[in-house]
Structures are given as structure tokens and as C-alpha cells.
1. Suppose distance in nm of label points 7 Å out along Cα→Cβ at positions 27 and 83 works out to 2.9; of I, II, which structure was it derived from?
2. Comparing distance in nm of label points 7 Å out along Cα→Cβ at positions 3 and 123 across I, II, which structure shows the greatest value?
3. To test your reading of the models, identify which of I, II gives -4500 for helix-only ellipticity at 222 nm (-39500 (n - 2.57) for each DSSP H run of 4 or more, over all residues; to 500) when calculated.
4. Quick check on the output: 9.8, 26 is Rg and Dmax of the Cα atoms in Å, for residues 67-106 alone, derived from one of I, II. Which one produced it?
5. Work out the source of 52 here, i.e. which of I, II gives that when percent of Cα pairs over 19 Å apart, for residues 19-98 alone is computed.
6. Here mean count of other Cβ atoms within 10 Å over residues 35-42 was calculated and came to 23.5; which of the structures I, II was it taken from?
7. Given a computed value of 15.5 for mean count of other Cβ atoms within 10 Å over residues 11-18, which structure among I, II does it belong to?
8. Check the numbers for mean count of other Cβ atoms within 10 Å over residues 51-58 across I, II and tell me which is largest.
Structure I
Amino acid sequence: MKTFSIRFLFENYEDQESFFEKRMFGGLAAYLNGKMVCVLMEDPGAYEYRGKKFDFEIWNGILIPMERENHASLIQDFPALVSHPVLGKWLYLPMRAPSFEADSLKLSELIFQNDQRIGILPQTKKKKNTKKKKKK
């Protein structure tokens, strides 16, 4: 199973009763207080997605799930954050950002403090209609 060198970022809140993690998109998602709060991605060299090339690694850093109306505020606090080119509703801190280490630790602390700008409620899966057709 894939391990993540930046998983230490979860240490702030992994003792919280509401914390759990889940594999997602080839990464590792953290959930806290009922919300998905970040996804760790470690795929160095991934500059392409579905035939489109980007000028930075798009799956090597931290994805921050959040509502678009909170983007500007968090980017003001963390200028290295960018709108993710595939998951545009989420912000992304590339691992190659010069401020990655400091910013990732500060973001982890904001997550621990339950910063309301960060996180989304997971969507509930819709149940399939399993009604059997009546025989005539």
C-alpha cells in the first residue's frame, strides 16, 4: 500500500475522535468534524491529465477541499495556493512551492482549529432504485 511522506501533517488531529482517513484519487484524504479537510497527493512528475499538459505537477502536494467563495481569503493568507486545474473548486499547495513546508504546517493547524473556510461535507451516495418490477 502506498505511503505518504507528508502524512505527518495529520498528526495534529489524528487523536481527535471525529478524525478518519480514506484513500481517494490515489491520495489520502483526511476527515475531521464531519468534513473532508485535505487530500495528500504524492505523484511527482504528473504534469498531464486527460491529454492536457500543465506547467506544474498537478498531483504532488496538498488538495484543500473548500467552497469557491473562500478561495480569495485563503490565497491571501497563503499566496502559494492555486486553484487546482482539474478540481477547480479546491485549492492546491504544490509540493515544489518554496513555502510548502511552512504553509503545510500552518494549514494543518488551521484544520485542527476547525477554520470554517476549509473543508466540505462529503456527498452522500444515492441509493439505487432496487424495486422489482411486478410480473403481469
Structure II
Amino acid sequence: MSEVNKDVVRRYIKDLDTTHLPNPKFFTPDVKITFPGTPPMTLKQYQEASKGFYGAFPDLIHHIEEMIADGDIVAFSQHVTGTHKGTFMGVAATGNAINYSGINWWRLRDGKISEFSGSFDMLTLLKQIGGVKMLTQED
């Protein structure tokens, strides 16, 4: 079962990187989606948030590094690459390349994603697009 669930998640990520819209066929109707600092989202809310994110980074690609599975749980680390081509969190397009890391945790039920929790390095992303100034010893 674990290998089957890993395959579902891999297919979902590949589809997301191609279409840039979370496809309902991969999710249970009652899916719970969470990211740090935000309330849980429905699939429709996640799709709307994804439109904004992919509007800012239209060539975004998830590169899975390590993936583990145990029963109905799948987790993986990743790095994400793309180009800042639209406004993100108030920062106008810079054309800057982005490369940040993240960790995702998924629960599957009957071959579909029923829970998804993602955490990524927002500070690094914002630094790469000029959205935050990093303090240094010289400052």
C-alpha cells in the first residue's frame, strides 16, 4: 500500500507542475489542506491560492528529494525552482530565479489524498525576490 500511495503523490505533483492547478481527481471530497500560519483550506480554497502562487511563479517545479511512506502516510522533502514573473505578497515581478526547500506530509484514503500539510522556506523565497532584507553584521 505504501508504494501505491507514493505513486499517487508523485502523479499528483507531476500533474500540478504541468497544469498549475490542483486536480480534484487526486483528492477526497473532504480533504483538509494546511500550511503554517493559515487556517485549513478546502480544495476550492487551495485551488484559488494556487492560481495566485502560479501567477507569480508560472514555471514553478517541485523536485522531490526524499520520499517515505508508512501505511496511509506519505512524506517528502523537496526543493522548488521557478522564476518570479508576477506580483507575490506585494512584491512586483523581479525576474529573479527562486530555489527554496519544503517538506510535505500527506494522508491517503482509498487512493486519494485526504489530508495535506505543507511547509516551505518562505523566508528564503522572499529574500530571493527582494521581499525581505536580511540583517548582516555590517547593518
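Each value in this text was obtained by applying a stated rule to the coordinates, not by laboratory testing. Values in this document were obtained by computation on a predicted structure and should not be read as measured data. Cβ atoms are built from the backbone, for glycine too; each structure is taken alone.
1. Values: I: 1.7; II: 2.9.
The read-out was computed on structure II.
2. Details: I: 3.4; II: 4.0.
Largest value of distance in nm of label points 7 Å out along Cα→Cβ at positions 3 and 123: II.
3. I
4. Working: I: 9.8, 26; II: 14.7, 43.
It was calculated from structure I.
5. Here the read-out was taken from II.
6. Values: I: 23.5; II: 11.8.
Only one of I, II returns 23.5 for mean count of other Cβ atoms within 10 Å over residues 35-42, namely I.
7. Numbers: I: 12.2; II: 15.5.
Comparing all candidates, it corresponds to II.
8. On the way: I: 12.4; II: 16.4.
If we compare mean count of other Cβ atoms within 10 Å over residues 51-58 over I, II, the biggest value is for II.
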